[in-house]
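Some structures are shown below for you to check.
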Structure 1
Amino acid sequence: MTTLSRTIHLLRVDLPDRLRTYWPLIKSLQTGLLLLTGLAGFASARCPVLELPTLLGLAGSLFLAISGSTILNMVYDRDIDRKMARTAHRPLPAGEIDADQALLIGLMLSWLGVGWAVALSPLYGLVVFAGLFFDVVVYTIWLKRRTPWSIVWGGISGGMPILAGRVLGIGQIDLTGILLALAVLLWIPTHIMTFSMRYYNDYRRAGVPTFPATYGFQTTRLIIALSSLGAALTMGAAAFLIGLTWGYLRVLFVLSAGLLVLAVTSVLQPSEKLNMGLFKYASIYMLSSMLLVLVEMV
């Protein structure tokens, strides 16, 4: 029996159990946040309620492409995941899922997501493909194990969903879309670097270069503060160009101020508790910013 036929057979048998087993491979919280940025990018150009069919196509294609790329990353990184206490329990390093089957599913989801995106709009499909390519090939396969600066390229891939949503909404790449993508790119170091400080020993054990290991904790905290400032300013500029009303802009200002206060305080009074607080708040900041755009444009 071929790998494809075995995979189809296993997915037919005990489907709910198989879904529960495979679900962690897509990192649902991360995928959900990236999907939300894509929806916000689309909403920045068109009312999502009035464009429901297109919105559903956007959501479906992005979900498949993001999930597929995440599974491909998990397949490639399963060897280093075995070395880290934080990730050793994942289905692939734990041996719960066959790597060949996961690879096939990742490729299928990626192909379906990009194909659906191209059918909706060639330019939109190109941006979706670019995000997948930067994430899997450039970030994970080429740079992640070589340099801590890989997160810049990972940040580019993270900014592609919101740019893709904007492109599908207006049919072209514009300044607002670039600013939205840049805001996500600048936000990602805050998200990743705080995490790499928390799990410093895990990353060292796995041989993955990080900013804390390469440049030290204090330099990393300073980079986080500067990156947070850039993310806040860029998100504010994009929100202004989108046309958010002053009420929503004020809320965004408060959210941005909170991010900057935590980032600067972590430089002046560093602590493990503050570091994890900044990590959690960064996610809340991005989630809230995207929801502000969605709610305003409905």
Structure 2
Amino acid sequence: MTRVAASRDPLPLLAVVLCVCLPAVGGDKKATDTRHVALDGQPNFRDIGGYKTSDGRTVKKRLIYRSGELPRLTDRDVAKLKQLEIGTVFNFLTEIETKSRGKDRMPQGCREVSLPIESDNGLAAAVEQARATADFSSLPPTINAEIHCVLVTDATNQYATLLREIATTEAPVVFHCSHGVHRTGTATAILLWTLGVPWEKIREDYLLSNRYRQEEIEKRLGQLRQLGAANQNIPPEEVDMTNVEAFYNLKGEYIDATRDEILKRYGSIEAYLTEGLGLTKSEIQSLRQRLLE
């Protein structure tokens, strides 16, 4: 796998920690499940094609995929991605995260573009501290929305590189962070909004992580409940899980924060693309020509 490090200015960026979800999402189950790629080593791998745009076009299928981390893929998973003809993987994980989790497993010859998004703003540390101690009282219920707001401004170089690369890359691509929710969710929202997909559909796509990660998150919440009970010396059913469940259970309002921050700062997605990300009108047009039919 060829590794390409994207150049970027030293900005305070957000290393988002494990994010995500429980059940209940909108949309037709049969339709949404057709975009899911079932893998043994990553539950949240899916096609973001097939959405209709406001002007009647459609995002092409089997070109752009979003995912969580990919180090635990099985040989069968890798063979499946080879069948999908994935040619490039864009990785938002930091060097520290990669050392801890391992490198992505992808088909031989797949190009890897490293676009690390990291942070010194304390949000990641707050989540890690809460998970380590099972003291959820200091974890703000609004943290998911705050994360998406920060990413709008602090990951501009990474998102600009992603969109430029997608516009000029012929083979199908996948982009991912740790669990495919915060960094990946923001990137997906920006991309789909750029292509003209209505916001309610972007919301639906974001909430699909609730479905695909349900089993994993229920397990994690169970572990945190047991840890909280042990640390507080109380029965598990008495542990106050309100704040941590607000973190793991995705709501549409979380990704709405991406839209609201863009509109507050730039007034429109077009202005964000040109002023915030530094894309030219020609680059934006190339992206739309590449991905729409």
Structure 3
Amino acid sequence: MNVNLEWYRVFYWIAKSGSLTAAAAKLHITQPAVSHTVKQLEEQLGGALFFRTSKGVQLTAEGEVLLRYVEKAFISVNMGEKAIAEMHNLDSGDIRIGASDTLCKHYLLPYLESFHEQYPNIRIHVTNRTTPETLALLKEGKIDFGIVSAAPSGIAPGLAAEKGIEIRKNAVIRDCLVGGKGYFHLADAPLPLNALSDYPSLLLESGSMRSAIDEYAAANGLAITPEFELGSIDLLVQFALRGFGLAFVIRNFVEAELQSGELAEIPLDPPLPERHIGIATLQGIPMSAASKRFLSLLP
């Protein structure tokens, strides 16, 4: 049926007020417009919905039936509008974030804590995946945005530019080589990269944030064969502290160990390039008010 939903709004307010004049005032339209709308609706539905009385208008039996359904519909619409308003006011809503374990712990966690304190009714879902997996989840619409490891170009290391995905560079991070007490003597002068093979190396597993290290080595004509491949920066630190070898870690995340003297940074020649934490979003897809507010907290 070709019925304009605005006709039902007019019908609803006539029924609730019992007056065409009152309905016209409520809807900010003229009484003739109200009368014309009712006539159109009655013609479309095939019967009278109101009859006139000395006090105004009353519903016919058909009108009473229609009102029950229309009233439920408008209650649902009002509930929907209220829910949207609550989302815009950050009184409700969801945020779905993708990030690696390392970025979640060392970068994201303080911002999650601050946001949750300010907006306790927003539900936060964090999915821990590698950068390639995070971008795949984003393309599938399973997360709102991803926190990823990004090269200076803004493209995630090891990945070609992903069509439809925008990666905005955020905080600067720098990889570094560290060692425990048995390797402190190497901190006195830059270690040539080709001399790294003389020492046991500790790296993250393939397919993780390690890809930036692999690209750095390849750009200098080398491939690093690690003694140990581990699943997190925390494990790399623990293995380095116990003397298992030299670990490639993110300097921003081991400041405490470097300042305490438990680890020493081993300079490399050529030096490791800086890169960024990136915020990955889908191009042209609007974000929820909660997601936009959370991203505004990130430096």
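Of structures 1, 2, 3, which gives 6.9 when distance in nm of label points 7 Å out along Cα→Cβ at positions 46 and 214 is computed from the coordinates? Attributed to the structure labelled 3. Given -12000 as the derived value for helix-only ellipticity at 222 nm (-39500 (n - 2.57) for each DSSP H run of 4 or more, over all residues; to 500), which of the supplied structures 1, 2, 3 does it correspond to? Derived from 3, not from the others.
Every number here is computed from the coordinates shown, using simple stated rules; none is lab data. What you see is a predicted model; the values in this text were computed from it and never measured. Cβ atoms are built from the backbone, for glycine too; each structure is taken alone.
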